[in-house]
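A.B. asks: Below are structures written as structure tokens.
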Structure 1
Amino acid sequence: MSEKMERIRHSASHVMAEAVQALFPEAKFGIGPVIENGFYYDFDLPRPLTPEDLPVIEARMAELIAQDLPFTREEVERDEARRIFAHQPYKLEFIDEIPEERMTIYRQGSFVDLCRGPHVSSTGEIKAFKLLNIAGAYWRGDEKRPMLQRIYGVAFEAQEKLERYLEKLAEAAKRDHRKLGQELDLFSFHEEAGPGLVHWHPRGATVRRIIEDFWIAEHLKRGYEIVYSPHIAKLDLWKMSGHWELYREHLYSPMDVEGQEYLIKPMNCPAHILMYKTKLRSYRELPIRWAELGTVYRYERSGVLHGLTRVRGFTQDDAHIFCRPDQLEDEVVGVMEFAIFMMRTFGFQEYEVLLSTRPERYAGTVEIWEEATETLKRALKRLALPYRVDPGEGVFYGPKIDIRLRDALGRAWQGPTTQVDFNLPERFDVTYIDIDGVAHPVVIVHRTVLGSMERFFACLIEHYAGAFPIWLAPVQAVVIPISDRHLDYAHQVAVELKAEGMRAQADARPERMNLKIRQAQLQKIPYMLIVGDKEVASAVVSVRLRNGEDLGRQNLETFKEIAKAAITQKTS
């Protein structure tokens, strides 16, 4: 974001605050920062806002912008600041935390705010803006503090840019995986079961199974072995791993089992370590690559749950590589190549690579962290992958490489991750016997090549707008009879397609043909095979695509070959 756009958006948040103040003179103000493409402001108001309030606030903002009011900066002493904001408790809280005795305020029109700036010179420089939505936000992100009302808006230099952005938002709304998940009958959530817990319907489960089968096959090709581990373990295990100490806010409360405390698992790695330690391992056996589609559970506040992308129970496409230090760089390179192959197979050609470094709370020594980070850098250099450093965003046990996918709208999604760990081997005494006959600690690589199945599925839905490539489509072909007398042939065609391994069905409902075609298109089914008198007589099918294209009549065998080729080649 350019400095100019940052000034415009920050200034727009102040104009919005002034407009809200005009409508609610008793309003209490939180903060109004700049965010990507826009801004927000948090308010404590006498009543809940509704979507109908936004046009009213926008209209008031337009009036203030038309007045071309100047933004003026002032420096004031702490006591003066407290006097100015005497009736603004959230501002007073900030004033008490500022170490300097002098601080800056900004005024425009009737509004004054505690602010470092910068701003544009006057409100007239704000050319194109739009208020988008209202959300709840705990003050300073603390659920024990008051819930404020947050208004989000966007601002751009020109109206054309704003309109393009709003068009993109409208397209994103059409692709929302929560909306499409319901329309395509893929998954659901239920308050009776608890928020953030996914129920996979048959069609969604079909897509998931196809992904998982492909995932397993590709792992086996690359020398991985598949393992399974329990969903609970004694609390002592999580204390030994460091999760209880360093990750406790994301863990569920322990349960009592015959006088022992157990924890539902947040990670798969300790179980894999225990399996590794069941016998002595020689340097000749390494690397050992173990993979598991392991379901884990982590506590997330209800306010941050979001469809499939932020849940409380999810399945990681997890793997752990136990290797010698001299094998580490090669293993990281192999993992990255695997991850890129998987992304491209599923249709993601654009991505961003981030190298996440040591966080404030970490296990192990600085020297170990630096060694691990340098190894990741060398692997990225070998692959000629451009990357940027994401300071302090490593996990508590080691640095990592994250890949963020770019979908069809250019939005970033968290994808594959590769983490180097020298710490858990030390905590659990995970070793191998080297050529010298002495035990040495292994290095563990934690990695995913998709991310969680839930988040990846959400990403797929929105990337393809629900129109999955034919190899992933839960129903690949539907046979639609023109009338009841064509039902037997429709069923025969469906049976033949199933015999070829296709996911096909005959639509025998007592509905009009055109309605069936329309509903099949809405369900994003790749092929619609229409059969009537001429098709029955000639043993052919009339082929329509979900985009409305009519391919005309085709011999059934010809259609099978075309469809099977598309499935094998994993095309759309």
Structure 2
Amino acid sequence: MKPQSPDILIVGGGVGGCAAAMAAASMGCRVALTEESDWLGGQLTSQAVPSDEHPWIEDFGCTRRYRAYREGVRQFYRDHYPLRPEFRDDRRLNPGFGNVSRICHEPRVGLAVIEQMLAPFRSRSNAAGSIRTLMEHFPVGVETRGDRIASVTLECRRTGKRTTIAAPYILDATELGDLLPLAGVEYVSGAESRGETGEPHAPEGPAQPDNVQAITWCFPMAFDPAPGANHVGDPPAQYARWRDYTPRLTPAWPGRLLDPLDVNPITLQPRNLPLFPDGSPTPVAGAKKRGCWWLYRRIVAGELFMPGQTGPPHDVTMVNWPRNDYFEGNIIDQPAEVVATRLEESRQLSLSLFHWLQTECPRPDGGQGYPGLYLVPEIAGTADGLAKRPYIRESRRIRALTTVTELHVGAIARGEALPTTKIELARAEKFRDTVGVGYYRIDLHMSTGGDNYIDISSLPFQIPLGSLIPRRVENLLAACKNLGVTHITNGCYRLHPVEWNIGESAGLLAAFCLAKQVPPRAVHERPALLAEFQALLADQGVELDWPDIPLR
């Protein structure tokens, strides 16, 4: 069968892939976008991870399209949800009142907004570019010709049918950098050595390719406050294992993983956060709300809604906690049966955490468990209530023209050991080839190599063009977490607005190269071409630098 031939093939329909598709199509390109699940959106939707964002996101520090996504989420709630007037009129509505983001929201809402943003490019009446999507397709083969990728073969997960697509430009936006080994693209995985990168927080000795951050199978969890509410079911198959599991980490974990004690990610000192505000699911009116797990990633806040016939909806929080981080084994470059086993263990860990919270979690009143907790399959879009896909923090990463290290963006490494709330005028390395900006702490979760958290200050940073371009292959671009970063700097380049910016800039770069008939390397090397491309980015609403004002 003759290969299909769009202008740009984007493999992976997560945050970066969707942003890349919108950007390239806006430039008049014909785009094929593939996704292995049945939901587009990745972290925001199928992985059920509420947006992790920096504190200045409402004013600057993201692309115009990402801001349109955020405002689209707010408008969706205003249009379709029975919000109280004071919340409907709030210009900076946070639908879930979660602490982790200014816009904690349900995965299905994120999916609806992404589909709405893509819709104009899927219409035959659109005179600009177009986007054709292939859902539930994953790559199984790549044909190369010299230093170029000629085509990618994908298999449909439901039917087993295979489709081959050829395109002048290929963007890898998969969660694990799946095209890299298939195409023989040089890449790195796991932790580089300190001798290779010079990073203060990289491990001494040889590189550790199997040492990657934990994956997490997230799930939405609601609470039924009715007296005597009991939603407890049978324990999951591996419950005994995970209930008694004690992590082997350095520095040491304070006890069992399913236990009230965990660690402060920054200090690694033991802490005991309650599940609910004030330690109770029904806090006393006027009591001070201290830190708790429930409010951290809450995506449904009952107090926002007008009461219906049965009152406001139950609160829902998204469980993406250290307690369901799975770090018993790496899933990159492993045999299929090993990957399947480890993914199932990750699912079982999350189900076990939920059952432990229902039945054995110590309560402030001396009792055990919260039987009023229940899973919410309709929010996750699955039968069992877990997210459709695991949250992947760390991917294969291309050997890029530019690799961003801790020396470029780390506050301590750059002599700027500032408190997290006083970044002020300090900035990361200035890259001449900047194609965007981002900010988040260097936040590495527990790893398969036995490392406890590495959570250190970074500085507001840029995304260099060279980090999107492989050293050898000419027509492949990184479009998500698989860009040229290290195990350490992945910890601040992996978050939602940064991944969106990476994908959007990669999509615009491919379109620019097609229009100019030049390879990406030429844009990186020639000052005039680079200036023209950066002008295009700015015109498209991509911020290239942080404002020259104090950030507080």
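Computed from the coordinates by the stated procedures, all read-outs in this text should not be read as laboratory data. Since the model is a prediction, treat every value here as computed from it, not as a measurement. Cβ atoms are built from the backbone, for glycine too; each structure is taken alone.
A.B. asks: Given a computed value of 219 for volume of the Cα convex hull per residue in Å³, for residues 86-213 alone, which structure among 1, 2 does it belong to? Let's see the in-between values first.
C.D. replies: Working: 1: 219; 2: 231.
Answer for the origin of the read-out: 1.
A.B. asks: Which of 1, 2 yields 0.94 for Cα Rg over 2.2 N^0.38 Å, as computed? Show your work: numbers first, answer last.
C.D. replies: On the way: 1: 1.18; 2: 0.94.
Among 1, 2, the structure yielding 0.94 for Cα Rg over 2.2 N^0.38 Å is 2.
A.B. asks: helix-only ellipticity at 222 nm (-39500 (n - 2.57) for each DSSP H run of 4 or more, over all residues; to 500) was computed and gave -7500; which structure, 1, 2, did it come from? Can you show the working numbers first?
C.D. replies: On the way: 1: -11500; 2: -7500.
Comparing all candidates, it corresponds to 2.
A.B. asks: Given 4.2 as the derived value for distance in nm of label points 7 Å out along Cα→Cβ at positions 46 and 414, which of the supplied structures 1, 2 does it correspond to? Working shown, then result.
C.D. replies: Numbers: 1: 4.2; 2: 3.5.
Working through the options, I get structure 1.
A.B. asks: To test your reading of the models, identify which of 1, 2 gives 10 for relative contact order in percent (Cα under 8 Å, 6 or more apart) when calculated.
C.D. replies: Details: 1: 10; 2: 21.
Considering all the candidates, the number was obtained from 1.
A.B. asks: Let me ask you something else. Taking distance in nm of label points 7 Å out along Cα→Cβ at positions 190 and 342 for each of 1, 2, which is largest?
C.D. replies: Once distance in nm of label points 7 Å out along Cα→Cβ at positions 190 and 342 is worked out for each structure, 1 has the highest.
A.B. asks: Assign the value 4.7, calculated as distance in nm of label points 7 Å out along Cα→Cβ at positions 54 and 262, to the correct structure from 1, 2.
C.D. replies: Working: 1: 4.7; 2: 2.5.
For distance in nm of label points 7 Å out along Cα→Cβ at positions 54 and 262, the value 4.7 is produced by structure 1.
A.B. asks: Can you spot which of 1, 2 the value 21.2 was calculated from, given it is mean count of other Cβ atoms within 10 Å over residues 62-69? Provide the component values of the computation, followed by the final result.
C.D. replies: On the way: 1: 15.4; 2: 21.2.
Only structure 2 yields this read-out.
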